Structure I
Amino acid sequence: MTKNWKDEKKVIMIDKIVERMITIEKSEISEECPISIIDINKWEWAQGVGLYGIYKYAVATGKDKYTDFLEKWYDARIQEGLPEKNVNTCAPMLAMSFLYEKTGSKKYLEYIKEWSAWVYNEMPRTKDRGLQHITTGIENKGQLWADTLYMTVLFLAKAGVILNKQEYIEESKHQFLVHIKYLYDKSAGLFYHGWSFEENNNFSAVHWGRGNCWFTAGIVDYIEIVSVDGGLKEYLIDTLNSQVEALAKYQSDGGMWHTIIDDESSYEESSATAGFCYGILKGIRKGYIPDKYYDAAMKAVGALKRCVAEDGTVEKCSYGTPVFDSAEEYKNVVCCPMTYGQALVILCLTEAMKNEEKK
């Protein structure tokens, strides 16, 4: 642990956010999802993002108690029996893959093999062989969502590395390219939430915050996971820089971003802000993004700290959000404590400390 991680005040704040995440269970929110995306003890995408955040923090700080939590969490879910395979239920497999590398546990390896083979061979495809965004009980026929990159493609890439399956890695590259092809809005420099091959449109053509952050936060980790190089790496980084340039124009005076990025009448939202901040800071540290965006990122860090309640709850985090047919529906999504909101802030604050060390 470096000197910066001995800054007790900063570490205590992140610890509080982690501790609050692992106690999130029930809520007054009435959930329509077949599997709760609030309860930490369920296997879904929200929890998957949360587990990944915990793992990255445990590695950064050397706090084995959080690695122990992850092992107990996976053991409990395995004993209960895992749910049906789809885009969202693949999300917890990402942290499991990293945990396997750390522990060498063969029980994890068997699930990594099974689920990655299903993604590669059996997950439904759209035109252009994009991963169809199937969720629990919902086909979403012919639909591409930005969320898929974070929830499934990162895992497929990691599995490809672990299992030495180059075909998985190549498939992950294809998925990033096809999602950029149909979701990136060149006129705005931002991503649409989804694309429908059935309707041949981007639904409501909204530049939704968290949907955009799945690219910002995901691409910097993806490049690291698969060691992308050459023209593809340049293309992905160029796309990231174009997005960050656009994001800089829409950051609020207080440092946050709105749930619809380019609509100031929509509320400011913490999970998207944290995802942007994490991607920008890591991009700067890795040399992908110019240093000129550092101040904007640190302004977001300050804003996010103000979103953290005394008990570690990350406030202003919007609930799970499907692709909507109108901007108004995005604006009406309720805010409540969510594991992904906690995790994205953890990733952001941890990356801020790494940047401080570099400087």
Structure II
Amino acid sequence: MKRFIVDLFLIKAMKQALFWKQKNSKAQCKLCPRNCIIEPNNWGFCRARKNINGKLQSMVYAKAIAANIDPIEKKPLYHVLPKSKSFSVGTAGCNLRCAWCQNWQSSQSRPDQLHSIDLPPEKIIKNAKQNNCKSIAYTYTEPFVFYEYMKDTAELAQKQNVKNVAVSNGFIEQEPIKEASKFLDAVNIDLKSFDDKTYRKHTTAWLQPVLDTLKTLKQNNVWVEITNLIIPDVNDDFEMIEKMILWIKENLGAKTPLHFSAFYPSYKMSDKKPTPIETVKKARKLAINKGMKFVYTGNILDDEGSTTFCPACKKLVIKRHGFNIAENKLKEGKCSCGEKIPGIWR
């Protein structure tokens, strides 16, 4: 009986996947750079896609393991509709294996191993509208592993004048990210490190596809913000951080918002010490000194590091306390001096 219930759950959650090729009875996924070749009745690396009878199926469609109303600042997206609410959803699965993952119970599980709620795209839009959410956020786990669910929801949201934002690791192939650029308004990419060996060792992914994703999003006019979680003895080398800053400035522009955040012990790194607050502040100061205009500190007490300043006159334009907006002096996206602050303001 239990097996029957599990099978019924999987059938209800199925939708034929996008971006794959058939190889006899095998299915090769082309969604992320792993390009998994999946045997019949086997799951992909992400634990969200499965080969059933020679066809690749998304097994998480409309099956949310988390659905909440969050402030947009929590994503973090500081230059997108400040003080607005975002209806946030996520499913099981991820295509990375980050040793410090804070959502590992969800990201490192298959959908049949977790409790979920039946939440089709139409219901997400309805809930978002009823709760005055200006956007839908695809988050909590890696949204690109539930690509089909995200796409259908986002395209419906566009018709209802609701924005679409994603919080992603950026480890995705070029064809799907170009297609996603048509329905995503903003993305925060978690750039884990600027060293390929570190990426491979601690996340099992690699760096270049993430950099390619960032450039593609920028080229396709998707608003991009970047988060860099600084972890002691993993990616806190300041020469490497400087290289990352300079790459962002050269390839994405000096006005790309960059968020530095502190690590707290979690998952396979539960025995590691938290990131010193001064390390996070030092990274912010370095980025500002190298010419970045909007640099923030996250998940630490730092009023200055959570404030948006005008790059022209240096006046405060948005003051934040945690996820709350204390002051917003922007008028139609401009400082009182006339300087346009880039972002999505309405």
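Computed from the coordinates by the stated procedures, all read-outs in this text should not be read as laboratory data. Computed from a predicted model, the values in this text were never measured in an experiment. Cβ atoms are built from the backbone, for glycine too; each structure is taken alone.
Data for the structure
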{"item": "Per relative contact order in percent (Cα under 8 Å, 6 or more apart), the highest-valued of structures I, II", "result": "I"}
{"item": "Of the structures I, II, the one that -18000 was derived from, the read-out being helix-only ellipticity at 222 nm (-39500 (n - 2.57) for each DSSP H run of 4 or more, over all residues; to 500)", "result": "I"}
{"item": "Structures I, II, by distance in nm of label points 7 Å out along Cα→Cβ at positions 81 and 297: label with the highest value", "result": "I"}
